[in-house]
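Quick heads-up: structures coming right below.
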Structure I
Amino acid sequence: MTKFAIIFDMDGVIVNNSEYHEKAWNVFCNKYEIELIEDEKKQHIFGTTNKTALEYIFKRELTTEEVIMYGDEKEELYRQLYQPHIKLANNLKEFLDTLKDSKITLAIATSADNDNVEFVMENTGIREYFSEIVNSDQIVKGKPDPEIYLETAKRINKETKECIVIEDSLAGIEAGKKAGMKVIAITSTHKREELNEADLIIDDFSELTIDIISSILKKIETKRLMLTPISMDDKEFILQQFSDKIVTKYLYDQSPFTTIDEAIELIRFYNHPSQKECNRWIISIKQTGEKIGTCGFHCLDRATQTIEAGYDLYPTYWGNGYMQEALVPAVEFAREYYRINKIEAHISVDNLASCKLVERLGFKMNGETKIYTLNGVDYIHYVYILSCAQI
């Protein structure tokens, strides 16, 4: 897969300066005898451009000259307050070094103006890490509009689906999502429960690794479903799923599970560094969070650029179109992520429902069969193939 890019917000992410921005806004509002409650600040001030914030504060449209005048006044207050305290967010420098060593493209997309960007860059010494820095002076619409993230992706020559945003504000999370990007939220400005729209929530950069970030890109959302990479949090579900005799009826490469250790072993297989060219998702219902099955890919053959698909659904949920809904984006992901030519599905000759499912997805039977042996008994499977040129 083409390496992803990370786009950082600045205020509240690169530097934990939210306290000083808030103090500056409080001083500013007191001067003009304007009172704002906490929720107003979170929804309409933090993470937005000065134009958006100031027009909300004054409850009218401002001229360009007024925006510049009031904005400069507020930002000068902020820099005076923050100058004695400025420092990078905890463990960010180490995280940036890891990303740099891995040659990950980095950029900044911030609602701050150019003067504040220069203030942070000069006082932290991290400019060299970023190939692009886009600030509020270079866009028309501020967050939550996605313009700044779309412009940043364009400048670093990345598709939006290859970008991960790191944000602290509600407006920033919304902007990243609207841009079609995955979003990591950091709890520097908001409580964890307020950041649920993000794909991952962290308290500190020490919680992030390259593998964790990569797994976020594997997260898939459909109209009714969420597909999330398998983890140890799923071990009880995996035991339930693969111990069920109906679920495992046509899985002739393994016997039904009987212990939690078998579930743990399966999860470790997919999460082991040596298995980077395998993937397994837990399928859950988006509305309830209930886990209903798994799907994924394994047995990647780089010589033929072929990978094999596998999937299973708990019987209660059969007949609702869930697996087809999950496999459509999963197949597209496999094509792009693994850069393959073909996807195979090996299906028991007795499993007519599964045969019909892959046929609806465009798989074609190639006339070959494959034999799986379990407990001394041979089971014949059809080999279905989907050419990725057809997707």
Structure II
Amino acid sequence: MPYRSIRKTFYKSELEKLYIDAQISENESLIHQIENSLLDDITSKQLCLLKNNIRTKDDIKKALMKIENQNITNSIITCLTVENDLKLHPDIKKIIFSSEPIAFFIGTGISNLLNIPLWGDLAKLAIEELKKEHFLNETEATKLKNEYLSPKQVISIFHSIYKEDKSKLKEFYHNKLSSNGMIVRNPYILLKKLENIIPKDVIKITTNLDKEWENVLNRKNTVSDKEEKPSVENDIIPIFCNFTKGAKFETNKLYKIHGSIDDIDNSIMTARDYVEKYRDEKGLKGFLEEFFDKYNVIFFGTSLQEIEILEHIIKGKEKRRKYYAIIDSNYGDDNLFRIKQNYYNDINIKSIPFYIDFQGFQRFNLVIENWIKEIEDYLSPNFIKKAKIIDEVMLDDFE
């Protein structure tokens, strides 16, 4: 079924301007025909509401199929369609097709599309776990949830209680940070396709402890993934500890800077972990400073909380590299987005919105699908064919 990306409500003045531009403002009969075909309520002086059965662009075309003036039909469709957020931003396109180095930085928002909890939700689940194991009663659990504690503080409490029983921690994170396999569209498959179609190497880095990205990167093709670049098992190496300044960045590695559910003991989970690791000039801090100095970075699914952790590393950087954050927003919330944008601008990150009004956060998948199509359309068929041949030769070397 076609996805919905049209506004159901709009101002009457918008229609009136379209009538003027199409030179039909004096044609009352045609205007009446248009509005009877489209609108539930045409008596309002300010707002118009599309009929309940009009949900997509095709529905608009069908409703107006008897209108002979194709210009006004096209103008109405253009006016009501919201797809500008799906387009590849010109600045990112410029970097993709230049010699500039590029990296993907993935946050919890992407794994959340697979029903893996965000950091705040994980903290609430930790409280529920303490209640289930009778460390907290109902009242205490409710009070702890309602206190102004950060997720890091709650997780720190959780770890302090189980510090003598690490197996409980490992079991908890393995259960909570794994997808249930019930998702129709996996965003990591799309990100892999995006990486494969970009005509240069892409460095991959994430704050996520789950294994969803590495599982997609390392799995063999299935029928549903037939357009992906062929892969073999274990061709991507997850790196989740011992980050050091001066390390070489390699495309066959996935840098999991906060650790992995396979190694909770060395992962960054508690407030103390964050303080120690992000102050280590020769360790993680030095590693990240060099990373942001060497690469233009696209942030996918990173929250303000995650960006805040990186703020002191990114903010001091000279504008030698470009950083972009693809963030969720609502159509029409221009002022709120501008306020958030001011924060991102202060730390040298350009924020690019996608609208969650229509498909929720699954809209992200449509964004990446559209990026892939734009890049494929831009590249010549010969280039894509040569790239696939090179990929196959390189993968033969792996084997």
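The value 24.0 for Kirkwood radius over Cα pairs in Å was derived from one model only; which of I, II is it? Checking each candidate, the match is II.
For the read-out distance in nm of label points 7 Å out along Cα→Cβ at positions 58 and 338, a value of 5.8 was computed from one structure; give its label from I, II.
For distance in nm of label points 7 Å out along Cα→Cβ at positions 58 and 338, the value 5.8 is produced by structure I.
The greatest value of relative contact order in percent (Cα under 8 Å, 6 or more apart) among structures I, II is that of II. Supply the structure label, taken from I, II, corresponding to helix-only ellipticity at 222 nm (-39500 (n - 2.57) for each DSSP H run of 4 or more, over all residues; to 500) with the calculated value -10500. The read-out comes from structure I. Quick one: FRET efficiency 1/(1 + (r/R0)^6) of positions 218 and 346 (r between Cβ atoms, R0 = 41 Å, to 0.05) came out at 0.95 when computed from one of I, II, so which one is it? Value 0.95 for FRET efficiency 1/(1 + (r/R0)^6) of positions 218 and 346 (r between Cβ atoms, R0 = 41 Å, to 0.05) corresponds to I out of I, II.
Quick one: distance in nm of label points 7 Å out along Cα→Cβ at positions 122 and 162 came out at 3.5 when computed from one of I, II, so which one is it?
I
Every number here is computed from the coordinates shown, using simple stated rules; none is lab data. Just so you know, these numbers come straight off a predicted model, no measurement behind them. Cβ atoms are built from the backbone, for glycine too; each structure is taken alone.
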